[in-house]
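Take a look at the structures listed below.
Read the figures in this text as sums done on the coordinates, not as results from a lab. Every value quoted in this text rests on a predicted model; they were computed, and no experiment measured them. Cβ atoms are built from the backbone, for glycine too; each structure is taken alone.
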Structure I
Amino acid sequence: MISILIPTYNYNASPLVLELHKQCMESKIDFEIIVIDDGSNQFLNENREINSLENCTFEELAKNIGISRIRNLIASKAKYDWLLFMDSDNFPANPDFISKYIKKISSTEKNAFFGGVKYLEEKPESEKLLRWKFGHKRESIALSQRMKNPYQTAFVFNFLIKKSVFESVLFDEGISKYGYEDFAFIHSLKNKNIEIQHIENPAYHLNSETSPLFLSKTKTAMEMLLYISKTNELANFETKITRIYKTLSYLKLQFLISKLFQVTQLKLENNLTSNKPSLLVFDCYKIGYFCYLNAK
């Protein structure tokens with residue numbers, strides 16, 4: 001019936017696995033839960049306990065292979081027809097999370113589903129506000145809005161897809177570091193006219209990254225976006241950042257923005273790591289850094 005796939009890195013996946021295992025057992029379905037650790041050195045003892053659960057396996061990789069490769073690897077080990085991708089810092093928002101997905105795949109001929117994402121309402125400590133604020137405003141999107149832009153508002157966590165369909169797309173393993181691997185995968189589904197059905201079945205994203213770490217990962221994501229935009233491996237691959245950059249280039253302003261970024265980078269980072277981070281500043285930071293990368 002369903003293979004639940006959970007890559008993890010320096011995170012305790014046990015609480016998520018216990019909840020999913022409980023729901024699967026209550027639903028009385030054929031299932032497996034596969035967790036693979038991507039070369040981390042934390043929570044290994046906790047995650048090894050996953051092997052004691054029925055239909056659950058935990059595997060450790062000797063070195064980090066990156067999010068795209070590990071998702072392809074974990075999918076290759078799945079034995080059931082449906083793949084449910086989760087991240088280890090997810091948690092089902094409702095006790096009928098699994099049963100909702102089972103009802104959907106039993107009553108429709110659609111091949112891919114996205115259940116949505118939520119963030120906890122309680123604000124985290126000030127050094128973690130940027131990631132929390134970004135998640136609330138940019139990722140936690142109402143079903144009615146997601147349905148209007150199904151490819152722009154889906155992520156590959158809390159994402160259910162038929163295995164045969166996934167194998168016709170796969171993740172681009174050239175995207176070896178953090179950033180835009182989800183976007184590229186969703187874009188490939190769009191190119192192949194594979195419809196994503198959005199439903200109301202959210203999972204919490206319990207991301208606890210500090211603002212400096214999130215900024216560092218954002219810069220890595222911009223570097224990967226530059227790689228993707230230069231390789232031309234994905235026809236018509238376009239993001240908000242690349243669209244803005246094209247406009248700036250047309251107006252011959254990209255080098256000016258690059259210089260402005262270098263002058264203001266520290267001020268921007270001071271805002272983004274403060275207790276009142278601005279998402280407008282965050283957007284300026286991303287396009288500024290992207291222009292800087294292109295100008296190098």
Structure II
Amino acid sequence: MKEGDRTHRLGRFEIVLPAEHRLDQYQRAYRLYDRFLGDIANLVGQKYPDATAIDIGANVGDSAAAICRDRDLPVLCIEGSPTFLPYLRENRRRLPAGIEVVECLVSSEDGTAPADYLKAERGTASIGTPGASPAPGPLVLRRLDSILKEHPRFLHARLVKSDTDGADFDILIASLPVFRHDKPVLYFEYDPTVRKDGHQKALALIAGLVRSGYGAFAVYDNFGHFLEVIDTGILDRFADLDRYLMSNLFFGRHVYYLDVCAFAKADYDIKDSLVSFHRQTIDEHMRKAGWHV
């Protein structure tokens with residue numbers, strides 16, 4: 001560990017965070033921040049005992065720890081940031097044996113990018129934005145389908161998480177052919193404010209998911225609070241959520257982005273269990289606090 005590095009407990013795991021990483025601070029301040037991925041993974045694992053997962057934008061391995069919180073799921077961790085990779089390699093040793101690491105950035109096309117294509121700060125890494133990077137050479141960009149050809153164990157993953165701080169829409173749109181057959185549960189960051197064409201890209205992704213067989217979308221704010229399930233008027237509702245996030249951007253920001261969990265019809269039982277869990281949890285806290293439920 002370097003000076004300033006520290007450990008942070010995520011469920012049954014203790015992972016190492018770099019000095020500038022803020023996950024532990026956010027989770028102390030916002031008790032639901034990045035928490036429900038573990039609940040989703042647990043439900044997926046209950047239904048599919050042989051399930052595997054893909055973690056696009058694996059960062060330091062915190063999402064993999066969340067996915068494996070309640071059960072050992074094989075996870076393909078894909079990360080290309082030279083800032084985070086040493087910590088991902090270290091944290092891999094602290095996680096179950098089924099964790100595999102691919103050292104590249106997921107992109108809509110195979111290729112390379114200059115080192116300053118990636119900007120890492122405060123525990124996130126944004127691609128497509130020039131910034132300081134310690135990378136000694138070009139960054140490797142690969143399509144998801146290209147990666148999976150070399151990691152066939154994950155070809156039929158039941159859970160895919162994507163958090164790349166700006167490239168999620170492009171990556172997931174390019175990966176729609178990968179998802180159409182098995183239709184895994186998709187958990188991804190939804191931020192149309194990060195780029196000028198974000199609104200168009202966001203709705204293009206949602207439309208593509210609907211065409212691919214996804215019909216229900218659980219939505220969370222960036223603090224981890226469950227908001228709603230969208231299963232009717234889907235494009236119109238997401239367009240309004242885009243406007244809500246743009247309003248935050250232009251008139252005073254409180255909510256920065258959303259997290260979305262997409263379900264195909266075959267997994268509506270997982271969606272129903274998840275929503276029931278959220279409702280019961282909040283109702284229980286209301287009762288304990290003396291509120292009428």
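FRET efficiency 1/(1 + (r/R0)^6) of positions 43 and 83 (r between Cβ atoms, R0 = 25 Å, to 0.05) was computed and gave 0.20; which structure, I, II, did it come from? Corresponding structure: II. Which structure, out of I, II, was helix-only ellipticity at 222 nm (-39500 (n - 2.57) for each DSSP H run of 4 or more, over all residues; to 500) calculated from, if the result is -14000? Only structure I yields this read-out.
Relative contact order in percent (Cα under 8 Å, 6 or more apart) computed as 15: which structure among I, II? The read-out comes from structure II.
If Rg and Dmax of the Cα atoms in Å is calculated from each of I, II, which structure is the one that comes out at 19.6, 61? Label of the source structure: I.
As an exercise: distance in nm of label points 7 Å out along Cα→Cβ at positions 3 and 259, calculated from one structure in I, II, equals 3.4. Which structure is it? That value comes from structure II. In terms of distance in nm of label points 7 Å out along Cα→Cβ at positions 187 and 267, the structure with the greatest value among I, II is I.
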